[in-house]
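Any read-out appearing in this document is the output of simple, stated calculations on the displayed coordinates, not a laboratory observation. Quick caveat: nothing in here was measured; it's all calculated off a predicted structure. Cβ atoms are built from the backbone, for glycine too; each structure is taken alone.
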Structure I
Amino acid sequence: MDVLRTEQDVAEAVRDAGGPLIVRGGGTRSIGRNAGGDVLDVSGLSGITLYEPGALTIVAQAGTKVADIEAALAAEKQRLAFEPTDMTGLLGTSGASTIGGVMATNASGPRRIQAGAVRDFALGVRFVDGAGQVIKNGGRVMKNVTGYDLVKLMAGSHGTLGVLTEVSLKVLPAVEAEVTLVLPAVAAEQAVRAMSAALGSPYEVSGAAWIDGDVWLRLEGFAASVAYRAEALTPLLAAFGAVEVVQKADWSRVRDVAPMHGAEAVWRISVKPSDGPAVIAGLPEGARSLMDWGGGLVWVRHDASADLHRALQAQAATLGGHATLIKGPEALRAAVPVFQPEAAPVAALTAQLRARFDPRGILNPGLMAA
């Protein structure tokens, strides 16, 4: 199928579809099962349609490259506060990340613990549902549809409810200064204690991660404020080891989970921060891990193993969290539920939503199937 360049093109393509469609923007976030079908390439829906720096608002077509949006914001000393992840290094994909893909996967980085996720900054969406209808919700184009908050609903739906065509986002001013406090060589349990102490302090930590065995704690803001908070936070961390102050730590390594690059299989486990060390303690020999969000997000790399996958999802369910196979061979993704199986009541609600928005079941079918 040709690259689509307008919302009307998308609507017509969906209406005329005779079978399953694989929704694709930048092609950098190939997560989930591949059920087959015709590719619906929306990368041609590109461009910033509205940017009002004074109103902290930007509107862009779904195929717009994240890099282009960030460049436009940087020129006005603004930013996407949710720090969207770049999955190309992890998944080994080419192409450029698009804002539609970020919204569809709710791809939020380390700053989520302070600022919030993509869905918290989404003001409005336009999308085409499975019947080929254009739906508008939120922002400047309010049209309520069956009472749903569609802006929140589309975030993390992975293109199974509709094909995003435009996204409206709130943006924030860029920071003047940044510093990272590092605790070297800390065990996982101690790391979570240190991160919890920092996050529970009044010093506005904007990143708390455990990477390569070290704890990273980020402070951002006006230069004087950052200096004051770093000085005040350091004694609080002394109980966990010697504190190193790093002026320009490379937080893209955390955001893009650099230690997981090149692995055969990678899992993303979301649990309560206090349960992060338990997940790590149960890993088999040879597995590597990284914790973000103060311990609430655990990344694991290991050889492709259906047994490990089932064990991680079973543990996550017991802990009230969820485990997702982010990267793995086609055979493994076909043999296991890539996404955490939902409890029966939630699964029933999900099925009703998909029946409502995609009655023919043609949008990324099976991608999130248990």
Structure II
Amino acid sequence: MRSSEPTQLDHAESSLSTDSPVEGRERSREGAGPRPGESDNALRYRLDGPHAKGRAGHVESHFLKANSPDGRRAIWVKHTLLVPSRPDAPELAELWAIAFDEGGRRKVARKKTYPLTDASFADAPFSFGLPDAELRHGSARGRLDDELAWDLRYATDAPSFRPFRYDAMYRGAFPRSKSLTPVPDARMFGSFDAFGERWQLDGWRGAQGHNWGKSHAHAYAWAHGNAWSLEPGGPPLPGVWLEALSGRVRLGPVVTPWLSVGGVHYAGRLFRFDGAAAILARAIAIDTRSFHFTLRQGGVTLHAELRAPADNFAGLRYEDPDGSALSCLNSKLASGRLTLSYDGVSVVLHTEQAALELGTRRPGHEITLLA
């Protein structure tokens, strides 16, 4: 299962030209050692480790997403490792993909499951290989059920984002679900096939993330956006991105209140919200269509509102290692408005291209589960 050899794909040749700006950057780094953020993609589950034999249960995902410049299309791809806590349940790897088109009015989502023995992993350089796909730090290729296919490259120069303040929070038992973003602000190039069409990505704004834990959170909201403008419909500001996460965790019979962290990169500065005041903030409102929050830290205030109509969500069923499940309501075409106040300045930013994922275990959300 564990190998440093890349997975060989029966896939069409790359549509990237040799003078692609990202392709050239990839070539120039060959032999130069790990790229920024690459260690944050390293697999956290040790397939040959002592806890693997005990089947404590583990779920781990690497994903990427991107939005077209006109805001009408978006893509999402995810590779997942699922190790059930039940000794009789099979260990699995999963490949997921979604394509959104026409502002969300058309969407398709697919998932394929493999025995974990069919997967291959390497940390340096990073790769997560499956029979039909491979994700590397800076590229992704794959095909899913003859409906969705992709061949992508993206730069990895932006520093990674770790929303939790302390390294111990990534090593210890709390929080139960870990999250970080090896590439928070990227430009995607290549091709994505959906709806019988080939979409050319020529600088789509995107990101690549990584999360893991003994289970998914009991409930969560996650938002990311890197196509923010000073007025609705205006040109996106380069280098500006938001990421925020709120989760509720089950501790025995008790479910915690919302615990929140976040960050905004604006005007060349990273404003972090990872202290006690932010984590324990009660100004959080989450339902099955929206995520509103206010976080404060060090004299800086972040207020954000993200929402999407039902048509802009694709429902997914996420299984936990113990066999339970939650619904992920997944949109990559959410609208957003954020207000960042610092040093006597207050700036308001807008987007129609935000990622918004809402995890719920409650029925009645009325979003069709597509995968």
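Numbers for the structure displayed
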{"item": "Ranking I, II by distance in nm of label points 7 Å out along Cα→Cβ at positions 194 and 258, the structure that comes out highest", "result": "II"}
{"item": "Which of I, II yields 5, 23, 31, 26, 12, 2, 0 [P(r) over Cα pairs in 10 Å bins from 0, in percent, calculated]", "result": "I"}
{"item": "Origin of the derived value 2.0 (distance in nm of label points 7 Å out along Cα→Cβ at positions 162 and 186; candidates I, II)", "result": "II"}
{"item": "Which entry (I, II) yields the derived value -1000 for helix-only ellipticity at 222 nm (-39500 (n - 2.57) for each DSSP H run of 4 or more, over all residues; to 500)", "result": "II"}
{"item": "Distance in nm of label points 7 Å out along Cα→Cβ at positions 90 and 354 - structure with the largest value, from I, II", "result": "II"}
{"item": "Given -0.51, -0.71, -0.92, -1.15 for log10 I(q)/I(0) by the Debye sum over Cα atoms at q = 0.15, 0.18, 0.21, 0.24 Å⁻¹, for residues 98-177 alone, calculated: source structure among I, II", "result": "I"}
